[in-house]
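Following are the structures in question.
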Structure P
Amino acid sequence: MSTEELDIYIQPTPNPNALKFILNKPVKLEGNSTYRSPIDCGENKLAYELFKVRGVDQVHFFDSSITITKFTYENWDNIDEPLQEKIKEFYPDHNPDYHDPDPEADRRAALTPELQDIEKILDKTIRPGLQGDGGDIQTISYEDNILLVKYMGACGTCPSSTTGTLYAIKSILQEEYNPEIDVYIAPDF
């Protein structure tokens, strides 16, 4: 690790329950990681320690940012300082070149050719913005011109995910894939 001091800048996201903690050092060199519970963190001790702050719902690592999604009952004024303290305490031992198991690669390999094509379009258009704000999207099914998607991370509780973001996804896919496509959020089971 370099001896450069760790700086943390806090940036809001479209989701009022998610904040992006931007570091002047990398947290993930390749890809991204979303953790929904301390058990998900595996060997990522920094992510694990962030869950110890009361009110943390999800943790997302991407590039040089950590997006924290909180439960709605918790106030940011109560947790942003403890989160910064945890980051400063545990970052020095964090290796940004870590690799999580990649169930997404297995999931994508099992998709139909149509869903793989749609995923590629989402990869280059929608996904970078969602991941930059601590979220993501997965395609669930595509049948009779109806695409079901599932939001991940901070996008799962973001108010704009059911309006503006969903409309943007539909518009892009109508332009780049199929003018007849309609997009809906898959129900939770």
Structure Q
Amino acid sequence: MLSNTDILPLNEYEKIRPLKKQEILELKKIRRLSVGPDITFYFENTQTIWWQIQEMLRIEKGGQEQLGDELCAYNPMIPIKREKGYEISATMMIEIEDADRRKVILNQLYAINQHVRFEFKNIVITASSIDSTEERNRESDQKTSSVHFLKWHIPADKVPDFLNEDVTLSISHPHYSYKSLLPIFLKQSLKDDFELMN
């Protein structure tokens, strides 16, 4: 988990931001996965969440008061070791440029966050929403959000299979049914997360 001491004051952050931006962009390329034509997953870790918090503070300039809110909002996205396994997370984004089409699709994809899962060997692990009471995750009026914050709990005894077998990320919503194989470089980056959690 990140704390106040991990976050740089704005003037210090500005000095290193150009270099850090390149690092994070390269990392996000590795940790990005498209599933179907309209949905992209960005798998989060401590570095990507640190960057997100620093950027939010830079944009909104809310200082220490804002920092507490950002830590509460984003710390749950950091991969963590639990008693019986590991949690990994991703930001799921429904990315549709055309506003009219986006409105139609978001209405069709109500509750799509309940239809996301990992599949490997004979194992299925369904995603759950992170802090589903948050406004950004709440679905209302039968319309989904364009951004969802998801996590998966990987049981400790399934981690070797997750890392060594083919893993599919699938969406099985009635109006959106697609799947993608996790590429080797993404799995290696997730493996690094598991090792850091030990």
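Structure values in brief
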| read-out | value |
| --- | --- |
| Origin of the value 17.9, where Kirkwood radius over Cα pairs in Å was derived from one of P, Q | Q |
| Structures P, Q, by volume of the Cα convex hull per residue in Å³, for residues 55-150 alone: label with the highest value | Q |
| Structure with the greatest value (metric FRET efficiency 1/(1 + (r/R0)^6) of positions 95 and 111 (r between Cβ atoms, R0 = 25 Å, to 0.05), set P, Q) | Q |
| Value -9500, calculated as helix-only ellipticity at 222 nm (-39500 (n - 2.57) for each DSSP H run of 4 or more, over all residues; to 500), assigned to which of P, Q | P |
| Distance in nm of label points 7 Å out along Cα→Cβ at positions 143 and 175 derived as 1.2 - corresponding label from P, Q | Q |
| Structure responsible for 15.4, with mean count of other Cβ atoms within 10 Å over residues 39-46 calculated and labels P, Q on offer | P |
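Here, each number is a calculation from the coordinates, and none is a lab measurement. Note that this is a predicted model, so its numbers are computed, not measured. Cβ atoms are built from the backbone, for glycine too; each structure is taken alone.
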